[in-house]
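Read the figures in this text as sums done on the coordinates, not as results from a lab. Nothing here was measured: the structure is a model prediction, and the numbers come from that model. Cβ atoms are built from the backbone, for glycine too; each structure is taken alone.
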Structure P
Amino acid sequence: MTQTTRRQFVQNGTAAAAALTLPQWAQAQAAYPTKPVKLICPWPAGGSSDIVMRALAESVSKVLGGQVVIDNKPGGSGMLGPNELVRAQPDGYTLSQITIGVARLPHMQKMQFDPLKDFSYIACLTGYTFGIVVKADSPHKTIKDLVNFAKANPGKFNYGSTGNGTTPHLAVEEFANKAGIQLTHVPFKGSSDGLQALLGGHIDAHSDATGWAPHVEAGTMRLLATYGSKRTKRWPNVPTLNELGYDTVSDSPFGIAGPKGMDPKLVRKLQDAFKKTLTDPAVMASFEKYDQPVIYMDSEAYTQFILASYVKEKRLIEKLGLGIKT
């Protein structure tokens with residue numbers, strides 16, 4: 001066999017293999033999912049995030065025609081899910097909730113991932129309403145009471161959050177910075193852990209998304225302030241930190257991502273499937289229960305949002321003096 005003939009043989013063989021592989025790949029994509037899809041919720045079972053994520057998983061299972069199962073991996077300020085994506089195959093069978101923490105925590109500590117390179121951002125779906133609560137019998141009935149106590153007792157007022165570098169943590173640190181007070185932060189793995197600590201009297205306050213809502217409604221906790229740009233419809237009498245003069249506004253859109261390198265057609269299929277969940281009454285009921293608005297971004301817009309947030313969060317972390325120490 002001459003060199004030219006040999007080269008043609010190899011080229012023809014490669015082309016034939018590609019011709020066989022492409023239809024198989026296309027068929028696999030069309031049939032997806034052929035096995036359960038793991039959707040990581042990086043928070044404890046039973047908390048507000050877990051309940052919302054389970055509603056989304058059940059809904060998207062119906063849209064895709066295959067099972068999507070929640071896998072709770074609490075801890076690490078919600079970063080254990082993103083960490084697992086780094087090691088997963090980009091076949092669409094491992095997905096995770098993604099919070100704004102992926103754009104923030106790399107500025108605070110060494111991470112296992114690069115948010116600009118290591119994920120396929122599928123869609124943003126909703127966001128949290130945040131606030132700070134105390135027990136109903138707490139002597140601190142207003143934010144002014146809290147500030148006055150903290151000024152008289154530096155470091156003696158302790159508050160919980162869902163972890164170092166999370167929005168509930170940084171919002172309070174920004175507020176404390178503006179108020180000129182020193183508070184002690186106690187990180188927890190998730191909402192349910194922190195709320196139990198508050199009810200047990202182990203912390204003075206808890207900063208979190210609205211997992212505290214049932215306790216506020218039941219009268220066992222008092223909501224001192226929320227962190228949005230305006231008051232909530234559900235608690236119109238509760239002021240925002242911003243209107244109280246502390247120039248602090250925090251929200252936290254979240255969505256779904258997979259490992260880097262996912263096929264664009266698969267990303268689009270998942271993007272469209274999750275978008276359809278936003279018309280599901282059960283999903284909307286879970287959002288309403290925890291005062292979460294619909295914040296939809298498609299894959300392209302969500303990717304650009306994370307890139308912009310990465311720059312914005314760097315400025316905030318540096319301002320608060322919480323950046324990586326070199």
Structure Q
Amino acid sequence: MTDNRVENLIVLGGGPAGYTAALYAARANLEPLVIEGFAWGGQLQNTTDVENYPGYPEGIMGPEMMNEFRAQAERFGTRFVTDDADRVELGDGGIQRVFIGDREYAARSIILAMGAEPRRLGIPGEMELAGRGVSTCGVCDGAFFKGAKVAVIGGGDSAMEDAIFISKYADDLDVVHRREEFRASKIMLDRARDQDNISFKTPFVAEEFLAGDDGKLRAVRLRHADGGEPEELEVGGAFVAIGHIPRSELVAEQVRVDDEGYVVTDGRSTRTNLAGVFAVGDLVDRTYRQAVTAAGTGCMSALDAEWYLRDTPPSPEAHWQRGGEPVEVAPQLASTGE
């Protein structure tokens with residue numbers, strides 16, 4: 001099944017980057033179509049209090065903030081498909097295609113905004129206690145643990161960065177790692193070791209997050225890597241810091257990605273190696289991974305896409321017929337206003 005229309009722009013993904021891209025594109029009269037997925041809202045749908053996004057002085061719940069992002073984009077004419085894409089066909093210019101089952105959506109440009117997801121330990125209590133003491137973002141949640149004892153689980157630069165940041169708030173912090181050696185760079189490891197309130201618990205493997213009577217995290221059950229009886233590390237917070245997985249599996253064989261699967265963009269732009277294909281947010285960002293930085297790249301991508309559409313006439317492919325009927329090409333109208 002196909003729609004008899006070639007869109008100006010499809011946004012694939014529905015987090016802070018995707019919704020911001022849609023907002024800017026809609027205000028530019030590009031009539032964007034957002035294929036947001038069933039799990040729209042990205043990682044913020046699983047976040048409780050967001051206190052570090054500008055404009056919310058009292059903080060806001062993650063799902064509520066994403067609902068407001070979505071509503072603002074919708075106000076200016078963004079249309080949404082709340083379903084997961086099964087397949088994508090990207091071209092170097094021409095028409096970009098997204099398939100959901102037997103339905104095809106086509107556009108002259110596409111913004112990839114599928115995000116990333118934290119790597120999980122896969123142990124009991126990890127998902128059940130998410131937002132109740134277990135977190136995957138030290139920068140986001142570290143300030144909630146002022147004066148507490150916490151654990152950071154991991155051995156790379158991400159773990160050291162989280163530990164150093166959280167140590168400004170926590171009274172006592174244990175870095176738990178399954179090996180004696182660390183993957184972290186020497187400079188990051190030395191910085192963590194220089195903090196008086198950071199200790200290292202190695203080689204220990206986290207086996208379970210345990211809840212207290214109040215339903216919040218009480219302890220992490222650990223086992224020495226060489227065996228023996230498990231022990232409980234009493235903590236008020238635990239941060240899983242073992243990296244992220246960019247959700248690039250739909251496009252990794254078509255667009256340039258790096259060795260970890262992050263989509264590669266051209267310099268400070270959101271352009272990929274394919275004309276008319278742009279990428280934003282955590283799908284490209286291995287460093288910051290914040291809602292505010294993702295939203296910033298969403299703005300950039302809408303401007304990049306608008307300029308591309310302005311300077312690139314519709315290809316002959318955009319006028320192919322489907323089912324004997326001419327395909328409608330979405331009108332390209334005014335430029336972006338503030």
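Brief remarks follow.
- Computed 1.6 for distance in nm of label points 7 Å out along Cα→Cβ at positions 269 and 301 - originating structure among P, Q: Q
- Test item: helix-only ellipticity at 222 nm (-39500 (n - 2.57) for each DSSP H run of 4 or more, over all residues; to 500) calculated as -6500, pick one of P, Q: Q
- Structure from which 1.4 was derived, distance in nm of label points 7 Å out along Cα→Cβ at positions 165 and 309, options P, Q: P
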